[in-house]
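Below you'll find a set of structures to go through.
Each reported figure results from applying straightforward, stated rules to the coordinates on display, with no laboratory input. Worth saying up front: this structure is predicted, and the values here are computed from it rather than measured. Cβ atoms are built from the backbone, for glycine too; each structure is taken alone.
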Structure I
Amino acid sequence: MPTLDPAAQLAAVTLRCNQAISFLEGRETTFVERLRRLVDCNSGLDNPAGRLQCLAMIERVYERLGFSCERIARQGDMVHLRAHRPALRPGAPKILILGHFDTVYDTTSSFQVMTQEGPWLHGPGVGDMKGGLVVAQAMLEAMAHIGQLDAFDWLCVHNADEEIQSPTSRDLIEQAAVGRDVCLDFEIGRKTGALVRSRAGVGRYFVTVQGKSAHAGMDHAAGVNAIVGASKLVLALTDLAAPAKGTTINVGVIRGGTKRNIVPDECKIEVDVRITTPSEAARIEREVRELMDHPPIAGTRVTCIGGIGRPPWQRNAACDQLIDHFQATAKLWEFTLGAEDTGGGSDANFTAALGIPTVDGLGPVGEHPHTIDERISRHTLVERAKLVVLALSTLQPPAPTLN
């Protein structure tokens, strides 16, 4: 990782940074309108055409900046974007930028367009994370404006399946991370303005219990009640939680049965798991599979898909050093920047688990993601882009000026 010494380098880059700040502040309206176009284009899981439209909007900005863009198609109508712009000099810092353009809001949602109320922008994905994509590209435009785009090797991976744990793009992200000096993820900023320095790992299990249908009055004994079997399984699963170790288990969905007087032959449950250590991830994987192999009542059959989709991102020296640099840079420019741990997962879990210095939560400051109250503070589109420009500008001595 490049030497991080913002105090020693600040004098050499102050003029350039001030030029970047002026550029960003003068384009706030442009960034808001860019965000509006992205937010107003639904890109939920049920809308592959909408996701492609969003990808195309993002792609056009990269192409204007001289990036080479590649669309990568995967199963399930998933198409991801990889954009690369190499540095012009050897030894330049290699930066990986992450961000997703899918949202949790399907075409059936009542929440479809961006609106403004005072200092707030409301809309589906306005923070999670179309706003983050706008911040990332605004930062790159500012770096181009001050002649510093060529001072870094940029690699950007933007995926269409993050909200379902990136099953078709995880390998792309992990491959892209190899050899990178820094990973910047532009997920929504904490409502306190803090960056993210660690995240819980996340698991999802989709369980089906099969029983045997029968008439509840005339032939009850011939039936095998799938709901009863699932209920026993729910209790066994929740008993695997270890809150003192940061391991939580939430059975969030249960569906079964057709009529009151019929023994139900099927019941489905959906389980969310959060873990903070690799050892707990391994334990949960093992013990969940053991439960599935031993049905809770005789005559039932249990199937399970899913698993730990995101490894835990534990605090570590490499990531903390990068966070420290961002905080030191903020202090030199006379504003306070916090850092928080969170139970939510993101694609930054993958890069941090690989040992890549990673910082997350670089998107606009906001609140209530995944709800119809999702919103961001408008002015932080520019403020977060400024922060990243300032931090990257002090990663290394400024490039020599050619006379």
Structure II
Amino acid sequence: MDEIVIIGGGPSGAMCGEQLARAGHAVNIFDEHLAWEKPCGGGLTYKATEHFPFLLDNPHPKKLVRHVEIISAENQRAKLDLKHPIVIYSRRVLNGFLLDRAREAGCEVHHRRVQQIDTSSDKPRYCVEGEWHNVDFVVLASGARNQMLPGTRALSADELEMTQGYFVPQSAEEIIIKFLPEFEGYIWSFPRADHISLGICGSMASHTSTELRSHLHSFAAAEKFATENAKFYSHVLPSPQVRTLADRAVIGRNWAMCGDAAAWVDPLTGEGLFYAMRSGELLGRSIAEGCPELYPSRVRASFSLELEFAARIVRRFYRGSFLGCSVTTRMVQFLQRNAVFRQLLSDLFCGTQDYSSLKQRVLGHLGGTLSQFVTSVLNFEKPTPKLRRTVPAAD
């Protein structure tokens, strides 16, 4: 494959392009926005900075945060101290940084919109401003709601979440996470280098845009965030179900998807930046080695089992109860009282504790009611025997 086009210049597309260009391929990245802001925290945990050290070792503005405050639906509060800081970027800065790396590696970056893709022939085609161009392979990295690839299934409402937010011209030193009663999502405040990203995310199938905005305004008023002159943003992100991870194809004979387009997002926390960058890296390397068909298995070995785990417990986490109280409220109460539990949650926030070994750690270090609480949330059915993420070569 000599010529490869990547549609989408976010973290996944830029990372994929960098890998391919360094391997000697001719790579064109198309994005109608390029470096732009999104209503998300912009946080990168230790698992991201450990795997991609350049995220720390660079001159770009960023914020290192070591403290998190978690607030229950009843306004009970608990604080966590993080062993490893969460690194927070403005998305405009991070996207621009990663696109610069892709350019330096040899990618051509175009501030233009791809209107259509045709993958019916051996060589795919893409259309820009009415003109069709042939390439050897197409990478789709253009977000959760794209419907550009013919024959692929778009994400449904219960596989998506809405996000709304403000970029508030204030400063802060800690992350705030606020839970709400009977709500599949949360409110966040993430301090960035020169402002605060204040936002809310919630299941598109369970909540309305008006409901999200009302909750966000109430929280902003209670915590004294000045949103009157702040710019408002909204966006849609993937929130994969088990079936999303099991059945939705992310690769065909001459195309593949990565990042949000492939729904590689943690449905419990909404974390997507690490999975976007890692999936772009794995896809780029697989194509560069002449083995794009290895991409799904490499993703599975790297992180998709973690996403499956999260998809199995997400509804129990947000909607479940324990001893007559919601799971999220009980979690805050236990954080207030138990140092071992605080350390466990801190490690989850940092990214040093994965989901798959969490149950074993709980049973080994927590006793009594705390152990029962955590295992009641983690007690999920056995996963399906195989994750199918490809389509037949004849399609």
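One of I, II was used to calculate relative contact order in percent (Cα under 8 Å, 6 or more apart), giving 21; which? It was calculated from structure II. Here Kirkwood radius over Cα pairs in Å, for residues 111-166 alone was derived from just one of the structures I, II, and that gives 13.2; the source is II.
Each of structures I, II was scored by mean count of other Cβ atoms within 10 Å over residues 15-22; the highest score is held by II.
When FRET efficiency 1/(1 + (r/R0)^6) of positions 207 and 375 (r between Cβ atoms, R0 = 35 Å, to 0.05) is computed across structures I, II, the figure 0.75 traces back to II. If you line up I, II by percent of Cα pairs over 38 Å apart, the top spot, with the largest value, goes to I.
Taking mean count of other Cβ atoms within 10 Å over residues 39-46 as the measure, the highest value among I, II is held by II. If distance in nm of label points 7 Å out along Cα→Cβ at positions 23 and 263 computes to 7.2, which of I, II did it come from? The correct label is I. Computed over structures I, II, Cα Rg over 2.2 N^0.38 Å, for residues 47-142 alone reaches its largest value in II.
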